[in-house]
1. Could you tell me which structure in P, Q was used to calculate relative contact order in percent (Cα under 8 Å, 6 or more apart) as 26?
2. Quick check: -20000 is what I get for helix-only ellipticity at 222 nm (-39500 (n - 2.57) for each DSSP H run of 4 or more, over all residues; to 500), calculated from one of P, Q. Which structure matches?
3. When FRET efficiency 1/(1 + (r/R0)^6) of positions 157 and 253 (r between Cβ atoms, R0 = 41 Å, to 0.05) is compared over structures P, Q, which one is greatest?
4. Quick one: distance in nm of label points 7 Å out along Cα→Cβ at positions 85 and 229 came out at 4.3 when computed from one of P, Q, so which one is it?
5. Name the one structure among P, Q that distance in nm of label points 7 Å out along Cα→Cβ at positions 149 and 221 of 2.6 was derived from.
6. If distance in nm of label points 7 Å out along Cα→Cβ at positions 45 and 165 comes out at 1.8 when worked out from the coordinates, which of P, Q was used?
7. P, Q: which one has mean count of other Cβ atoms within 10 Å over residues 61-68, as calculated, at 19.6?
Structure P
Amino acid sequence: MNHEDSTRLFMFVILFGLFAAAELAIPRRALVANKAKRWMSNLSLVAINTIVMRFAAPLSLVALADFARSKDWGLFNNVDLPAWLVAVLAVIALDFVIYLQHVLFHALPMLWRLHRVHHADLDLDVTTGLRFHTLEILLSLGVKFVAVVSLGVPPIAVLVFEILLNGTSIFNHANIKLPTWLDRMLRLVVVTPDMHRIHHSVHAEESNTNFGFNLPWWDYLLGTYLAAPAQPHETMALGLADMRDEETANRLPAMLSLLFRSQGGTNVDEVAHAKAQSREEKNNSVDI
């Protein structure tokens, strides 16, 4: 626990390098945008977010968890369970919190404006898993602060969760092709690239599914799981329907200012509109 930063950095470098190499060896899709420019923009946003986080939140989640434990704050600090079980349950609980947060970022208009930065990427690869608006990162940190204190998450569980969240985000955004049998097995315990790619579909009825980052269970249990897209993974359109040019979707200044661009409601609104339009077309065909 005394080497939190170095542990997280080490795991990030290893996992990022591993999945980036896998993208070159077994790519799932041909890229449609300029990779060098995309990576420059996406990784520049990561650098900005890291610097802002350092100044905005000098107290890490692990340090906060340790402080909460010293004060006996939170659920898990007041139950008599084995330490290993508390750690496992705490990681699962934090993952559920992030799932709910993700759903809200699609459902609430102001939050969707922020989250559109993540969805605007015209391709999907390891850098997309790190591409989030700075304000979304800060809001997410606030959510995790509240969750860690109220649940009484042990410091080690916080560290494990943060490493898992970062690593699985890189993995399930990676442009890698897994054998069908392996993808099917992995989906029992972790969100796979093919599962999460559907969430980045240009069609709102598909992008409003598969919200999980680490665990797929919440999508299964709460009815937000979609097994496959309407179009093949190799050719399905990714990104946002109203943002199809690279200058707008994949350039850092445009990404940061996307919050102020007008757009037609939330992702959930678009799904409702698509369903209503589909019903109207069916009714018209029946009348004919």
Structure Q
Amino acid sequence: MRILAKCAPAIFVLLWSTGFVGSKLGAPYVEPMAFLTIRFVATVPVLIFLALLLSKSWPKSPAAIFHSIVAGVLVHGFYLGGVFWAIKQGMPAGLSSIIVGLQPVLTALMAVLVLGETVSKRHWLSMAIGAAGLALVLGPKFDPGGTGITAATITVVIGSVIAISFGTVYQKRFVGTTDLLAATAWQYAGALLVTAPLSLFESWQITWSGEFIFALVWLVLVLSVGAILLLMLLIRQGAVSSVASLFYLVPVATAVESYFLFGETLTLIQLAGMALVVSAVLTIRRPVAKT
């Protein structure tokens, strides 16, 4: 169990980064809100089954259920829904990734304001270095001529980042003692409150190809169950600001995966940026020496 706890951050980054692969595989066969709605609908029964099989108690308190649903609306509904919508409107994925890269800093700031966490000068400096490294990693993907760069898409993506940042803090503050599996099931029920109504404005034309089915199964089991449960566990066990720093590593892992899976290039500047990101996150997560 101790080994799993030590490996959990690395496993989370690896699993979370594969969300890009699943989304890229499934995107050609379905519209974004319908895709997310199908994904969440498929995830809820899996989590309920696991909760009934493995959990000691199901949350009966209306307050616990309400807080879990609110966390899901923020972390899954608004965040994923907003980013998917903006990309569908033509916003370049590189620009959306750069904006999403603000999340660790925003989360750390909210953790200070809401939870009263102490963030050291070393931590803030490392966050700045990580942000600079992330800009180097994602810079080559930025397309300033993209037609989807509008006030609406930029506002929605920024709102999405604020939503997941606040949702992470909200999770720590209000859902910390609720059974992990049951709380996560309620979170996806909350996410459906966002994506299901929005999907009604889409055509719901789905091509049930082998790639789409594989992508859906992967996103449900690996991302929505595996990675999210690890994220919730990490939030419970550690400082929110420290956990949020792991999101700096996700674009790094995604860039490496894209290099091997899709033949995307990696420049020297990107490799230098990766080194900065990794060193920054390691510094942030290094325990403070006790005197």
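1. Numbers: P: 26; Q: 39.
For relative contact order in percent (Cα under 8 Å, 6 or more apart), the value 26 is produced by structure P.
2. Working: P: -20000; Q: -22000.
Source structure: P.
3. Values: P: 0.60; Q: 1.00.
Across P, Q, FRET efficiency 1/(1 + (r/R0)^6) of positions 157 and 253 (r between Cβ atoms, R0 = 41 Å, to 0.05) peaks for Q.
4. Details: P: 4.3; Q: 3.1.
Answer by label: P.
5. Details: P: 2.6; Q: 4.1.
Answer for the origin of the read-out: P.
6. Numbers: P: 1.8; Q: 3.9.
Structure of origin is P.
7. Values: P: 19.6; Q: 15.8.
Attributed to the structure labelled P.
Throughout, read-outs are computed from the coordinates displayed, never taken from laboratory work. These numbers were taken from a predicted model, which means no experiment stands behind them. Cβ atoms are built from the backbone, for glycine too; each structure is taken alone.
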